Structure I
Amino acid sequence: MDTRLFMRFPGGRAKALTLSYDDGVEQDVRLIGIMQKYGLKGTFNLNSGNYAPEGTVYPAGTIHRRMDRAHVDALYRDSGMEVAVHGLTHPFLEQLPVNQCTREVLQDRENLEAQFHTIVRGMAYPFGTFSDQVVDCLKACGIVYSRTVISSGRFDIPRDWLRLEATCHHNDPRLMDLAKKFVEEKSSEPRLFYLWGHSYEFEANDNWNVIEDFAAYMGGREEIWYATNIEIYDYVDAYKRLTFSTDGRLVHNPTAYPLYFTTAKGDFCVKPGETLKL
């Protein structure tokens, strides 16, 4: 008996793409414009304790320009992007005692939830640094995923969401080679391309063409699901809740998501609350 079983993303797609960008800087305006132009989605990790004072005007030549709260509101609200925790003041979390680490994470989460009237459960580690104690702290704070700065060069579905590795940074010289591999690859397994960075780097390096070319190539493809980090986490988490009979002939979906998978028998969608005979 052929027991192959592989998850599929919404619409039966085998591939997904997400982006993750940090610090809440002015260059995010241009980045989001590019993402929206090509239909890409992603997550912006914010330090709510480090917003610039209202009306801040930076000296000429300043590259790292954090936005004030009003501009943060105007940019991310209703943008289709996720906002996530990046530490209240962008500290090295692993250097802090556990109570201060908890405050940095939980206060940032609380501030963002109040500002955007949403539930925030995602994060990126400030400076990309963490420890087992920090991971335990995140769990206690209700954070379900946190991105590192480790680039795997792979398209695997994450197994450890609190030590989340990306496919690559946008300055990786392999970027477009990886993008082409991702698009052209024929694999039974579900695939995820995860891109990360800081949008101010495009200005610093005078290479906005990198993200424009990437977005133009990757965007607008029917076979790719474009999603935020939390959308991908929630879908994968829901998929794991599918319940199969021992003989594989029945599957029950206890979640609120329509869930997709493929087997040797074909492609299937199980509706919320449905028990399906395969």
Structure II
Amino acid sequence: MKSSPYTNALEEMSAHIRRQVLTVAVENGAGHIAPSLSCVDVLVALYAGAMTYEPNDPLWKDRDRLIFSKSHGCYGLYAILAHLGVIPMEEWKGFYTPRSTLAGCSDRRPEYGIEAGCGSLGHGLPIAVGLAYGAKLQGKSYHVFCLVGDGEMQEGTTWEAFQFAVKKNLHRLIVIVDRNRLQAMDFITAVMDCNPDDLERRLEGFGLDPVSCDGHDPLALRDCFLQLKERQQGPPGVVIAETVKGYGVRCMENVPKFHFRLPSKEELEDD
């Protein structure tokens, strides 16, 4: 793909958000850095063109909604909402300290652009499905995005929600799977007796048509989301974002122990 000023702007925004996540989290002792870093480019793609959203009016009734289901990875969400002026910068800079009201796993704060609290995995997609179904019944045209982790795809509620969404043809629901192939303390294949490459086949079995995308290419992600928004009927859209846990911080990339562990000064200096 040829470079362009817009491509460069998205990449620069991703790099800025990634630096913010690392700086604030390390200074304040907040540990869920790696799962936050894997989804930064997804968030940049959403808030830099894919979502219909007005940062100056986070409660605008016609906005697209994002349900951030893998809420332990919310640092990227906080950072980008602060960058856009939705969350006060002092709240973000004080995160994980008594100076801030932001939770370690995101709570519902509509005035801060946070649509749902999803500390327990497997709850975000059912909430997103409910929002999308309610919007359909009311004749609303906004889209609902839901970001889930690939470890979260083990939850039964996730598949029940997919089944309902397909039955009701919720084409304005777009689910994004952050496929970094790690969960909590280990690789998915070490926790579950499954082949993570079977995810597409399982989704297809539920009547979905998943598409894969480089999860660290914000322009490609944005274009993929916009294309799915053009659909006028059918089941929910599903994007599998191929990502690396801890992306952008070499000592943390694809290393299971960094799910919650903070990097040491020495590890960062070697990066």
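Computed from the coordinates by the stated procedures, all read-outs in this text should not be read as laboratory data. Computed from a predicted model, the values in this text were never measured in an experiment. Cβ atoms are built from the backbone, for glycine too; each structure is taken alone.
Of the structures labelled I, II, one was used to calculate FRET efficiency 1/(1 + (r/R0)^6) of positions 121 and 185 (r between Cβ atoms, R0 = 25 Å, to 0.05), giving 0.25. Name it. It would help to have the intermediate numbers written out before the result.
Numbers: I: 0.25; II: 0.95.
It must be structure I, since only it matches.
Figure out for me which of the structures I, II the number 139 belongs to, where volume of the Cα convex hull per residue in Å³ was derived from the coordinates.
Attributed to the structure labelled I.
By the measure relative contact order in percent (Cα under 8 Å, 6 or more apart), tell me the structure among I, II with the highest figure.
Checked I, II; max of relative contact order in percent (Cα under 8 Å, 6 or more apart) sits with I.
Given 1.00 as the derived value for FRET efficiency 1/(1 + (r/R0)^6) of positions 65 and 137 (r between Cβ atoms, R0 = 35 Å, to 0.05), which of the supplied structures I, II does it correspond to?
II
Give the label, chosen from I, II, of the structure having the highest value of volume of the Cα convex hull per residue in Å³, for residues 41-152 alone.
Between I, II, the highest calculated value is found for I.
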